[in-house]
Structure 1
Amino acid sequence: MIALANINKQYGRQLIFVDASFQLNPGDKVGLVGPNGAGKTTLFRMIVGEEQPDEGEVSVPRKLTVGYFRQDVGEMRGRPVIDEAIAGSGRVGDLHHELSSLQAAMDDPAQMDDLDRILARFGEVQEEYEHLGGYTLEAQAREVLHGLGLADDQIDGDVGALSGGWKMRVALARVLLGKPDVLLMDEPTNHLDIESIIWLEQFLRTLPSALLMTSHDREFMNRIVTKIAEIDSGEITVYSGNYDFYERERAIRETNQQAAYARQQAMLAKEQRFIERFKTHAAKAAQVQSRIKALDKIEKIELPKKRQIVKFEFRTPPRSGDQVAVIENLHKRFGPRIIYDGLSLTIRRGERWAVMGRNGAGKTTLLKMLAGVLTPDTGDVRLGASLRMGYFAQQSLDVLDADLTIIEQLQQDFPQDGLGALRTLAGAFQFSGDDIDKRIRALSGGEKSRLAMARMLYNPPNFLVLDEPTNHLDLATKEMLVDALKDFDGTMIFVSHDRMFLRGLGSRVLELGGDGGDSRDPLVYPGSYVEYVEKTGHEAPGTHS
């Protein structure tokens with residue numbers, strides 16, 4: 001279907017691909033993995049023709065349709081969300097938009113003289129639209145947009161009124177509705193809540209299209225892909241299996257390669273000793289030369305490249321009182337929407353609360369009220385004694401100084417600590433080598449999130465309030481963070497759409513209803529997230545029947 005043969009690609013001195021080959025076959029569901037900067041986006045761009053290899057060949061059949069979801073969604077405004085979603089549907093999408101234009105023309109008094117022609121054209125377009133299943137497409141578009149979390153008023157409203165995160169969902173719907181032969185997806189879960197992620201998993205599993213995607217969500221990858229293509233040091237290596245299989249198999253291959261390297265080094269040393277010992281002996285000259293030539297022909301085994309994962313170890317936070325936070329008879333509304341109508345909750349020392357709920361149920365609102373960023377309409381939020389709070393939200397990134405480098409920011413925050421300790425801190429959050437000299441203004445969203453998290457956790461508070469802490473984090477950082485937080489000797493309440501994070505850390509669950517959910521009273525579940533899933537039969541409130 002799509003084949004890359006002996007691809008070479010270089011940016012300046014950086015080698016991206018070196019004689020790399022890869023094939024995507026009909027029906028394949030492939031996860032694309034590799035360190036940041038390895039070339040994942042470059043591979044996508046070569047497939048869609050936006051970049052060319054320096055050498056080698058990219059073969060894409062002419063009649064093959066390719067849908068590409070990327071993080072840069074482009075300009076969206078001036079038409080309803082449903083029209084924008086249908087725009088990727090080829091001929092039927094074009095007809096949909098022509099019908100909308102013709103309907104507007106029929107209502108325009110200035111075009112009354114041309115009404116006969118407009119009506120005739122409307123009839124032609126409507127007939128072709130119906131023949132191609134256009135009205136079915138509208139129903140499908142609503143189904144997909146609902147699945148991605150959009151409400152009816154959003155679907156029928158102007159796409160330009162949506163925030164960037166919601167526009168990403170519309171862009172995702174547009175690609176899915178196009179039903180391409182091949183679907184390329186760059187981090188499709190970045191802006192989705194857990195309900196939408198679960199819906200997308202089910203959709204992609206039944207999609208006949210071939211799929212090539214990147215994702216920082218281990219669970220998402222495990223449930224969809226049947227192959228992993230790893231880009232590392234210019235090569236593409238394919239593993240048959242899901243992400244968990246890839247990790248196990250990669251570890252086995254590394255162990256075997258280390259053993260083969262050790263055996264070869266022992267053999268080379270033995271041969272070198274022979275050569276050194278007898279190179280001046282005339283009687284052995286032929287043997288020495290023969291062995292030198294043999295050594296020159298041997299393909300040298302290299303040690304597998306070790307990915308450095310620095311473990312982050314918490315300093316012990318000060319002990320808080322037994323009652324960390326008490327919420328009593330909490331009421332909050334935004335205009336006509338009632339978010340909380342009498343919520344009461346006590347958070348005790350050592351508990352780790354996972355807050356679940358559909359969009360609009362009030363998850364972020366609750367965390368903001370605990371952090372003192374938002375005040376309740378009525379009711380009390382009382383924080384306990386000896387409490388030091390750490391609040392992480394996407395707004396946490398705004399307090400970073402764009403003109404500083406990473407290491408300068410850390411030195412400014414922690415002037416009493418030595419450079420070595422701060423380098424170790426940066427390394428734990430995947431900033432190694434020259435990375436620490438990057439200016440903050442040049443960092444990606446994920447890099448800024450890592451830096452903000454590092455600053456908050458270095459001198460740890462004893463009460464963590466975390467709103468989507470894993471957004472934009474890569475798998476290695478996410479797993480390091482979960483491991484570190486398991487050892488955290490304090491109290492947590494968090495919102496997360498990452499099931500690895502929820503399973504690893506949630507010891508209590510608060511499930512919210514409200515207008516944005518299904519109007520049920522909040523459910524306080526006294527067990528872990530794992531037990532909550534077993535008990536309720538669903539992974540998130542919006543996914544049960």
Structure 2
Amino acid sequence: MNGGAITAQVLKAHGVERIFTLCGGHISPILVEGEKAGLRIVDVRNEASAVFAADAAARLSGIPGVAAVTAGPGVTNSITALKNAQMAQSPLLLIGGATATLLRGRGALQDIDQMALVRPHVKWALRVRRLSQLAGALHKALHIARSGVPGPVFVEIPVDLLYDESLVREWYAQKTSRKNTLLEKLTAWYIERHLNRLFSGGGKIGAPATPAIPRAAESAIERTAAQLQQARRPVLVIGSGAMLLPQEIVALTEALPRLGIPVYVSGMARGLLGREHPLLHLHERKKALREADLIILAGVPSDFRLDYGSHLSRKAVKIVVSRHREELHKNLRGHRAILGDPGRFLIRLSEISAPRPEWDEWKSQLQDWQAAREQEIARQAGATVGQGINPVTLFMVLEQMLPPNSILIADGGDFAATASYTLRPRQPLGWLDPGVFGTLGVGGGFALGAARRYPNHYIWIIYGDGSAAYSLAELDTFAKNGFKVCAIIGNNGSWEQIARDQVTFLGAATATTLPRSDYHRIAEAFAAAGERVDHLEAFAWAVQRAIQHLDKGIPYVINADIGSTDFRKGSLSM
């Protein structure tokens with residue numbers, strides 16, 4: 001059994017169903033043997049997209065996503081996506097090809113010190129040196145990826161460990177065919193000795209170990225329940241850290257109504273309570289947190305998104321639940337830190353706690369604040385924006401037209417962030433965004449991972465015209481696989497999120513302008529379809545045509561000319 005076959009068998013043992021990749025000679029046996037073993041090999045147009053796709057697949061399934069990339073530039077092209085997965089706490093295995101073991105450091109093609117580049121951005125990294133190490137290394141990597149705080153891992157596999165032993169020996173024999181001199185004889189002996197070590201004891205697969213997931217102490221849960229009974233204005237904020245066990249999401253959605261605490265969601269938790277629920281609040285979170293007397297942060301770090309803790313009332317009882325020890329104490333004082341999986345914490349808390357009648361007035365106040373904010377957004381949607389469609393209005397129209405089985409992917413700055421105020425995911429795990437790293441370019445890869453996980457769902461990428469350029473080539477991937485992906489591009493000829501404050505503070509739009517390009521024509525080049533729209537009625541018709549094309553397996557691009565607004569003025573984060 002060669003190294004490619006061993007890799008495929010280990011991945012299958014862990015429940016992995018697909019490998020995302022951009023082909024390369026260093027990794028070909030993994031792809032061919034994976035396909036033989038029944039794994040789906042999904043090839044992309046950029047290594048970053050492969051890792052983003054693996055990231056999305058992991059978030060939606062809980063099973064580590066797997067990407068395989070060739071040596072050198074294949075690995076370096078993956079770094080940004082790998083770092084995004086680390087900061088988003090996504091369990092992911094990156095397999096990197098590498099030059100042959102005996103050629104390392106001798107000027108071989110694409111031979112660089114990959115470990116030095118990758119190690120700072122992963123939980124664990126290993127270079128496999130012998131075939132007998134391969135299965136154990138992969139088992140350990142996948143175990144580490146899921147345990148504790150999930151995250152990416154990296155395994156580097158030299159090319160001569162992946163091909164059949166007989167073929168590798170033949171390759172090396174060609175370099176030692178002459179044995180006339182003492183040096184040539186010593187070289188042949190050394191290579192034979194090296195190959196014997198390389199392949200000795202290989203072929204054992206082994207079995208996966210159960211991931212280690214921290215569980216909150218029962219005493220901490222009971223104390224939280226007691227404090228809830230004393231609270232009059234509780235608020236529960238749920239973030240991506242509570243969504244790390246997708247197989248338990250149904251139990252979590254059932255737990256929240258039993259708790260009866262007003263809920264704000266962010267990141268992967270968007271859609272947790274569906275499109276509308278009496279407990280769900282989308283707006284005025286800052287105001288609620290400053291008025292609350294008890295705040296539970298479940299999988300939510302107190303970082304720039306909470307203004308480093310300043311959004312939280314100083315007088316409130318603050319309870320932070322996380323798998324991440326560092327995040328338990330980040331920017332907070334005078335609070336209770338509970339180490340454990342936030343989702344499981346909330347499920348268990350719901351079994352020993354119940355809503356209080358005293359909370360009704362507080363819930364009514366939150367609803368009033370939300371209704372007032374909705375009215376303000378509606379007013380801003382009616383504002384004139386000059387050339388193009390008001391983006392707020394565009395999303396309000398799209399919100400009414402999205403099919404129930406839709407997954408939304410945000411890839412951009414101002415346009416994508418505007419969508420987060422107006423688009424409501426229809427279901428749990430119905431929203432994907434980069435996470436805390438704020439990476440541009442996730443759209444194509446995330447859509448690919450989502451489409452593979454939910455092939456009958458409609459996948460909507462919300463692109464800015466700047467971010468679209470990173471991954472529009474993946475339209476080729478969507479088209480050849482018949483994926484139901486529609487890209488909606490907000491085209492205002494600007495890196496708007498940067499330009500707005502840059503012009504205000506510095507008086508110049510330097511390097512922030514873009515041409516209002518015909519992005520929809522790229523779709524035609526990749527056997528997809530699309531159109532350009534410049535007014536609201538045309539956009540609504542375009543959405544209908546997009547759905548019709550997606551139902552036929554034809555990806556679609558809506559290139560929407562939009563105007564500039566002050567909707568997100570002052571949103572620049574530091």
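Values quoted throughout were computed directly from the atomic coordinates according to the rules given, and no laboratory measurement underlies them. As the structure is a prediction and not an experimental result, all values here were calculated from the model. Cβ atoms are built from the backbone, for glycine too; each structure is taken alone.
So here's what we get for this one:
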| quantity | calculated |
| --- | --- |
| Structure from which 0.55 was derived, FRET efficiency 1/(1 + (r/R0)^6) of positions 113 and 473 (r between Cβ atoms, R0 = 30 Å, to 0.05), options 1, 2 | 2 |
| When mean count of other Cβ atoms within 10 Å over residues 217-224 is computed for each of 1, 2, the largest belongs to | 1 |
| Comparison of 1, 2 - label where distance in nm of label points 7 Å out along Cα→Cβ at positions 361 and 433 is highest | 1 |
| Structure responsible for 210, with volume of the Cα convex hull per residue in Å³ calculated and labels 1, 2 on offer | 1 |
| Label whose coordinates, when Kirkwood radius over Cα pairs in Å, for residues 281-336 alone is calculated, return 11.3 (choices 1, 2) | 2 |
| Structure responsible for 18.4, with mean count of other Cβ atoms within 10 Å over residues 17-24 calculated and labels 1, 2 on offer | 1 |
| Value 2.6, calculated as distance in nm of label points 7 Å out along Cα→Cβ at positions 185 and 537, assigned to which of 1, 2 | 1 |
| Mean count of other Cβ atoms within 10 Å over residues 25-32 - structure with the largest value, from 1, 2 | 2 |
| Distance in nm of label points 7 Å out along Cα→Cβ at positions 1 and 329 - highest-scoring structure of 1, 2 | 1 |
